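Once you scroll down, you'll see the structures, which are given as structure tokens.
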Structure 1
Amino acid sequence: MNYRTIKWTIFTALFLTAPALLFLIQVVIFLPAIFFVAGIVYVIPKAFSPGHVGESLAFMAFLGVHVLIFAGLYYLVSTLCAKVITFIKEGLARNCTVGALCLGLAGVTQLPVYGSGGHSPMHWVTLPQALTDLDKSYGAGTVWIVYGTALLVFSGVLLLRHLRSHRSGPEPTTGSVRPPG
């Protein structure tokens with residue numbers, strides 16, 4: 001894997017798994033940032049219905065600010081991680097390191113670090129439990145479709161980037177390498 005592939009793989013893993021804070025005045029929610037994007041998409045149809053334009057646009061802007069903040073934070077973290085990982089010269093070890101990092105982030109989804117609270121105490125759950133709770137609120141299958149679609153889109157983009165980088169030739173090495181002879 002080259003630097004760009006590593007960076008965007010880590011960014012995607014963070015965007016899909018890391019608990020991100022959504023502060024709604026009296027309610028605090030911890031969900032992966034992908035749900036902020038899903039919230040924007042969910043509100044778009046309401047923005048075109050009479051009487052809901054102002055509040056819909058305000059909520060979309062509110063969620064958009066949260067997306068930008070966490071996307072910037074995740075981009076910074078993924079950039080720093082990718083720079084460190086590219087110091088690993090052996091390709092297999094580099095790939096295993098990225099895989100272990102992604103598996104670790106997937107493991108976080110099984111910890112009770114997601115949830116919400118505000119008017120009542122915080123309710124901490126795992127990501128599958130949070131998805132199930134949201135699915136009950138928005139209709140059976142809705143949340144799984146949103147999360148699954150996001151996962152497929154991100155994975156497809158990463159796969160295309162990876163394939164394109166392999167077509168362009170060997171990846172550059174970091175540091176100084178003397179030619180043989």
Structure 2
Amino acid sequence: MSSIATRTGDDGTTSLLYGQRVPKDHPQIEAVGAFDELNAALGFAKATCTDTVRRAELELIQKDLVNLMGELACAEADTVRYAASKFAKLADADLARVDAGVAALEAQNITFAGWATPGATVHAAALDLARTTARRAERRLVSLPASGRTMRPLLLHYVNRVSDLLWLLARQAEQA
């Protein structure tokens with residue numbers, strides 16, 4: 001087995017998807033890292049969830065995030081190549097699925113009392129941690145055009161809606 005320690009990052013650089021080297025604090029790497037953190041936070045929320053249907057929903061979001069990170073991890077010059085690739089990509093149907101989840105939770109007339117002080121349950125706290133991580137990832141995403149990296153609007157719409165969904169899920173978990 002080869003080592004995970006390639007030592008290629010010892011100079012403070014890392015690779016984008018098709019091999020271009022950039023500094024580890026490059027805006028795209030910061031954005032991908034924020035979404036990686038969100039994926040891990042969702043993993044924690046999933047691990048604290050006892051509802052198998054909800055766990056599956058959280059895992060679908062994690063898979064969507066892997067697709068989103070792939071798109072963010074290619075250089076601007078490689079966006080056409082990426083679009084034509086066989087890599088799975090975030091789609092309108094993924095946003096529609098999250099929107100449906102938001103609508104279903106809103107229809108439950110969940111109370112919002114106590115939302116400003118997370119931690120009523122471990123699962124609710126995990127969801128709030130994921131929500132705040134989603135907002136940080138969203139901030140990293142909106143900063144990319146200033147550094148010359150364009151993106152499909154769907155990516156921003158998706159992460160914005162995911163954070164809304166996580167907020168509602170946390171409120172629901174507090175009431176369980």
Structure 3
Amino acid sequence: MNFVFQVLANRYAKAFLLSFGKEITFTDFENIKRARDYLQKHSKDLFFLQLPKISKKQKVAIMQKIICKQFDLPLLFTKLFGLLVRDKKEQLVAIVFDSLCKLYQKMHNIESFSIESSTELSIEKVEKIKEFLARQTGADIIYTYAINPTLIAGLRMQSDTHYWEYSIKQQLKIIKQKLAQ
């Protein structure tokens with residue numbers, strides 16, 4: 001990702017949250033994440049917004065229809081789209097949404113983890129892992145859970161800033177490193 005685009009997107013996201021952060025609910029946050037994921041995977045869907053023949057008003061209306069309606073976002077996002085269009089930065093919308101997610105999480109002390117286990121865990125066990133992560137980080141935890149048989153009888157929990165793994169695969173790696181010394 002282009003560093004300059006990331007810095008610009010972060011500025012738009014900060015300004016938006018300063019203005020409207022109190023109006024954004026946790027449900028909105030979840031919808032922003034869904035929109036971000038979609039826009040990152042389908043970045044070409046908004047390419048036509050860079051065409052000069054389309055008026056600014058039409059561009060905002062299109063973004064509102066594609067993003068707000070499809071992902072159930074409040075109409076206050078139209079103001080963000082208007083600003084991006086005015087500044088000819090429509091192509092930053094996915095990066096701005098990514099920055100919004102990160103900043104929202106930081107503002108609300110939320111940490112997002114991926115939890116992987118070698119075998120399927122019960123909902124109760126995954127919730128206990130979530131409680132462990134909350135105690136260790138002091139943050140509210142949101143997570144995605146997946147089965148990863150390559151762990152070989154183990155568990156991996158990872159966020160942007162934390163990493164815990166306990167598996168036979170990891171133990172074998174440690175032994176191999178010790179033997180290599």
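Computed from the coordinates by the stated procedures, all read-outs in this text should not be read as laboratory data. In this text, all values refer to a predicted model and were calculated from it rather than measured experimentally. Cβ atoms are built from the backbone, for glycine too; each structure is taken alone.
1, 2, 3: which one has P(r) over Cα pairs in 5 Å bins from 0, in percent, for residues 88-143 alone, as calculated, at 4, 17, 21, 17, 13, 11, 9, 5, 3, 1?
Only structure 3 yields this read-out.
If Rg and Dmax of the Cα atoms in Å, for residues 56-135 alone is calculated from each of 1, 2, 3, which structure is the one that comes out at 18.2, 52? Please list the in-between numbers first.
Values: 1: 17.3, 52; 2: 16.5, 48; 3: 18.2, 52.
For Rg and Dmax of the Cα atoms in Å, for residues 56-135 alone, the value 18.2, 52 is produced by structure 3.
If Rg and Dmax of the Cα atoms in Å computes to 19.5, 75, which of 1, 2, 3 did it come from? Mind showing how you got there, number by number?
On the way: 1: 19.5, 75; 2: 17.4, 53; 3: 20.3, 66.
This figure was derived from 1.
By the measure FRET efficiency 1/(1 + (r/R0)^6) of positions 48 and 128 (r between Cβ atoms, R0 = 35 Å, to 0.05), tell me the structure among 1, 2, 3 with the highest figure.
2
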